[in-house]
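Each value in this text was obtained by applying a stated rule to the coordinates, not by laboratory testing. Remember, predicted model here, so these are calculated numbers, not experimental data. Cβ atoms are built from the backbone, for glycine too; each structure is taken alone.
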Structure P
Amino acid sequence: MKLKELSDQLSGKSIEECLEKLVSLFPGRIIFTTSFGIEDQVITYKIFSNNLPVKVVTLDTGRLFPETYEVFSQTIIKYHKKINVYFPEYETVEKMVTEKGPFSFYESIENRKECCRLRKVVPLTRALSGMKCWISGIRADQSDDRSQMRDLEYDEAKKLYKYHPLFDWLLEDVENYIKKKNIPYNSLHDKGYVSIGCEPCTRAVIKGQDFRSGRWWWENDGPKECGCHIK
């Protein structure tokens, strides 16, 4: 199916209707990856509350905040649904930490990208294997790079469609929806953390700062991305 053809089929539909359509088009081959951020919690609600047969996956890097594990637990308790966990390949992480230490990512962009690749990109590749449609919580106003994306794309490298249900939502829209539906969310969002990743690589930002400025804050050049969505 061509991208335009699929886009036309989703045009004018609600998020729930789009998800239902994608499920019908790609049965058993549609996946949603969550890091338990506020956007992902909205999408999780829409998938689980509508009992949609979408494979829900999270990547456990081994360096997450305790608060992230807490909202993970709250989510499975609330919905009584399974979230599939993918870990890094331990041999490669052991080798990296043994040779370079536990904080090598602070030393260079090359080291940081290596850590992201081993802890996130490689497990993600395993999770996406055999899938035809990948759902994510990307929003346009999260960064300049993400604003250049579209709500529906085709990833040539991974050979699958990518659907971003909340692409046109503002952060305020997400926050209001979370409150309205009483959806569990990461308590770090109330402390100035807008984009939450690994604990050593994430910090709170001042209101009004760039959405991604709290990620890898010691880096001055290049996009603030791990390589999962933008290389």
Structure Q
Amino acid sequence: MKQALITGANRGIGLELTRQLLTRRDRVIATCRQPAQAIALQDLTNEFGDRLLILPLDVSDDASVRAAKTAVSGRVKSLDMLINNAGILIGSETLSNFDSAIMQRSFDVNAVGVMRVVTQFVDSLRLGRDPKVVNVSSQLGSLQKMRRQWGRYSYNSSKAALNMISRMLSFDLQEDGIALVVLHPGWVQTDMGGVHAAVSSQDSAAGILQVADSLTLATTGKFYTYAGEEHPW
């Protein structure tokens, strides 16, 4: 039985990752900004009981992340997996309608937020069994695959920043025996991806966990798709 912490667990991929980890009998600390409003997440406690702990965590707020760390430390001694799933996409952008506030917010959540969480929980990961960090990124953050029609300045650049952060983290975390993987979850049928997306949240989550399970220190710091294929940076 592993102990995993997931950010952005109230819906979409995060919710499905929570469900699948619980189904395979792992323990999950599921976090989101407003747990009281996360009805689908709260409903999982009826089935899985005390193997699910739901806590508030806003990755864009230093105090919130510190409070979550304190709450987790009071309940568990170690973490075996940290899944940085929380992220935002605020509309489509072009050169003509660029809004600096949207870019700042996107970076704060999608890139800086991951650093907030990792730096707070790295001590718990150091005590884990075969500990792993999973950073949910996007093909839209790939410099090599960037296309003209992918016109989202803030989201794309924040995910590209996350990719660089992940590469740097992988070197430091490797020294502590912690492996890290960056994952493109696919174009997923969620509130963010929309109903016309190609991949179900169930298939995406299952693929993410399969890649995470096979991750080793020898393969740390790489970018994969949810289907297990190495993704270009």
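For mean count of other Cβ atoms within 10 Å over residues 33-40, which structure out of P, Q has the highest calculated value? Walk me through the numbers before you get to the answer.
Details: P: 23.6; Q: 12.9.
Evaluating mean count of other Cβ atoms within 10 Å over residues 33-40 on every structure, the highest lands on P.
Have a look at P, Q and say which one yields 2.3 for distance in nm of label points 7 Å out along Cα→Cβ at positions 73 and 105, as calculated. Numbers along the way, then the final one.
Details: P: 2.3; Q: 3.2.
Comparing all candidates, it corresponds to P.
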With log10 I(q)/I(0) by the Debye sum over Cα atoms at q = 0.10, 0.14, 0.24 Å⁻¹, for residues 17-120 alone derived as -0.38, -0.67, -1.23, matching label from P, Q: P
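So if we calculate distance in nm of label points 7 Å out along Cα→Cβ at positions 49 and 81 for every structure here (P, Q), which label has the highest result?
Across P, Q, distance in nm of label points 7 Å out along Cα→Cβ at positions 49 and 81 peaks for Q.
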Among P, Q, which structure scores highest (criterion: relative contact order in percent (Cα under 8 Å, 6 or more apart)): P
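Quick one: distance in nm of label points 7 Å out along Cα→Cβ at positions 41 and 217 came out at 2.2 when computed from one of P, Q, so which one is it?
Label of the originating structure: P.
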